[in-house]
Structure P
């Protein structure tokens, strides 16, 4: 993983940890359901942004390497399809 991506992702994940802690506190305090749902959705969107950051990094590093390496391009395609399929399950 590129160092800039690593730093950026750690920063974002720490922010998400704070959001999750806020979500826990909201549930513990019995906050209004819609407010809790809105916080939960915000956490999910934040995680999606981190996933996108990781995916972009993968494309620019690992995927480039695998495509250029003999016999690895098929494996790289299967990995990407697996991630895509997982992202579509809800």
Structure Q
């Protein structure tokens, strides 16, 4: 799936496209404003991918300390700057 297809599905679909990882499903739901669903899916995803998404979600809610923990679990440097740009970078990285 391309980034453009993923992005389009967030605007047009009622559910994430089939075959997406839990981490990508979390980002799909986050794009549609369903933070709680996204958070649950990020927790279920586990591993470094789930931790990366989990970090982004906690950064989005303003919980920098918790986000920092999840960035470390993901093996990533804590993001700064635009949340939307980070979301796009994570989606592209996971696709």
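We did not get these values from a lab; they are worked out from the coordinates using the rules stated. Please read all numbers here as calculations on a predicted model, not as lab measurements. Cβ atoms are built from the backbone, for glycine too; each structure is taken alone.
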Parent structure of the calculated result 0.75, given that FRET efficiency 1/(1 + (r/R0)^6) of positions 15 and 55 (r between Cβ atoms, R0 = 30 Å, to 0.05) is the read-out and P, Q the choices: Q
Winner on Kirkwood radius over Cα pairs in Å once structures P, Q are ranked, highest first: P
For distance in nm of label points 7 Å out along Cα→Cβ at positions 63 and 79 computed as 1.1, the structure of P, Q it came from: P
For helix-only ellipticity at 222 nm (-39500 (n - 2.57) for each DSSP H run of 4 or more, over all residues; to 500) computed as -27500, the structure of P, Q it came from: P
Computed 24 for relative contact order in percent (Cα under 8 Å, 6 or more apart) - originating structure among P, Q: Q
